[in-house]
Structure I
Amino acid sequence: MKIGVLAKRADCKVVTIRFYEKKGLLPTPERSSSNYREYGEKDVERLNFIRHCRRHGINLQEIEILLNLLDSPRNACDPVHKTLRGHIENLESQIEDLKALKKSLEALLDSCEKHSPDRCGVLENLLKMDECAYCGRRARADDGSRED
C-alpha cells in the first residue's frame, strides 16, 4: 500500500509517517518501480502501536525502547515495566509542576483585587520575576535541587 493508504488506515497524516520514519521508529519502506513508498500490514500494526503509545503520553525515546523490546520480545517485561515506571514518575512530577503553576496563576489573579481599577495587579506582578515563588521553584528544579 502507498503512504496515503497507510495514513488513512492509521488515521494519521502522511507527514507523521515520514517523521516516524526519519526518527527510525518505522522502518524505511521498500520502493516501487515508480519510487513510491510501499507498506504492508506490519507497518500498519507498528504505526498503530506508536500512535497508541503517543495517546498515553509516551515520548519518542520511550517508544523506541518499547519497539526494540517488541522486536525482540525475549525477557521484555522487566525493561517494559522499568520504562513505564519512569514514565509514570515523570507524569507525577509534571502533575506537581502543574499544581504549583495553577496555584501561582490563582495568586496572580487574586492580585488584581488588591490594586486600583486603573492598574492591573497581574501585569505588575508578572514584572516581578524575582519575587515569583513558582519561578523560584522551577529554577531550583532545573538546578536539580527541587523543593516540594
Structure II
Amino acid sequence: MVHLSNVAMEILMASFNTENFDVDFAVQVAFLHDTLEDTSTTYDELEREFGTKIAKAVHALTKNTDLPKEQQMKDSLKRIKSISPEVWAVKLADRITNLQPPPPHWDNDRKIRYREEAGLILSELKDGNEFLAKRLEEKIEEYGG
C-alpha cells in the first residue's frame, strides 16, 4: 500500500504542475497499476469494477510475462505510449518511487541494469509529463549504479 500511495502522491504533485491533466483518472490508475501483475484479479474483473479505460491503462502498465524478460519493458512502453499522457505519468511516477536504495543482495550489474531501464523509461515517456520526467531524471542521477 505504501508504494501505491507514493505513486498516487507523485501523480497529485504532477497534477499541480501540468495543464489539462485528468487527475481523477490518473490517481485511479496509480492505485491500480500493479493489480494485474501482483494479484489474482483478472482484466475482466478490473474492467467490470472500474471500466474499460482504467482496465486498458492498467493492462498497458502490466508486463507481459509470456515474452522474454528483456522484451517485457519495451512491450509495456509501446502499449503505454498508445494511451493518454496520464498513463505515461503513472509509469514515470512508478519508477520514481521505485528508485530507492537497491536491496543489499543486488550486485552491481543488477543495479546498473535497473538504472539503465529507468533511463529507457525516461527517454520513451519524457514527453508525457515534463514535471515527472524531470523528477525521474533527478532520481536516476541520485541512484547511481
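Throughout, read-outs are computed from the coordinates displayed, never taken from laboratory work. Everything quoted here is computed from the prediction, not taken from an experiment. Cβ atoms are built from the backbone, for glycine too; each structure is taken alone.
Who wins on distance in nm of label points 7 Å out along Cα→Cβ at positions 55 and 79 among I, II, i.e. which is largest?
Evaluating distance in nm of label points 7 Å out along Cα→Cβ at positions 55 and 79 on every structure, the highest lands on I.
If we compute distance in nm of label points 7 Å out along Cα→Cβ at positions 63 and 103 for structures I, II, which one ends up with the highest value? Working shown, then result.
Details: I: 3.4; II: 1.2.
Top value of distance in nm of label points 7 Å out along Cα→Cβ at positions 63 and 103 goes to structure I.
Can you spot which of I, II the value 3.3 was calculated from, given it is distance in nm of label points 7 Å out along Cα→Cβ at positions 71 and 135? List each step's numbers first, then the result.
On the way: I: 4.5; II: 3.3.
Here the read-out was taken from II.
With distance in nm of label points 7 Å out along Cα→Cβ at positions 39 and 119 derived from the coordinates and found to be 5.9, which of I, II does the value describe? Could the numbers behind the result be given before it?
Details: I: 5.9; II: 3.6.
Answer for the origin of the read-out: I.
When semi-axes √(5λ) of the Cα gyration tensor in Å is calculated, the result is 23, 19, 14; to which of the structures I, II does this value belong? Walk me through the numbers on the way to the answer.
On the way: I: 46, 22, 12; II: 23, 19, 14.
Source structure for this number: II.
Given a computed value of 25 for relative contact order in percent (Cα under 8 Å, 6 or more apart), which structure among I, II does it belong to?
On the way: I: 12; II: 25.
Going label by label, the one that fits is II.
Out of I, II, choose the structure whose coordinates give distance in nm of label points 7 Å out along Cα→Cβ at positions 47 and 95 equal to 3.4 when calculated.
Label of the source structure: I.
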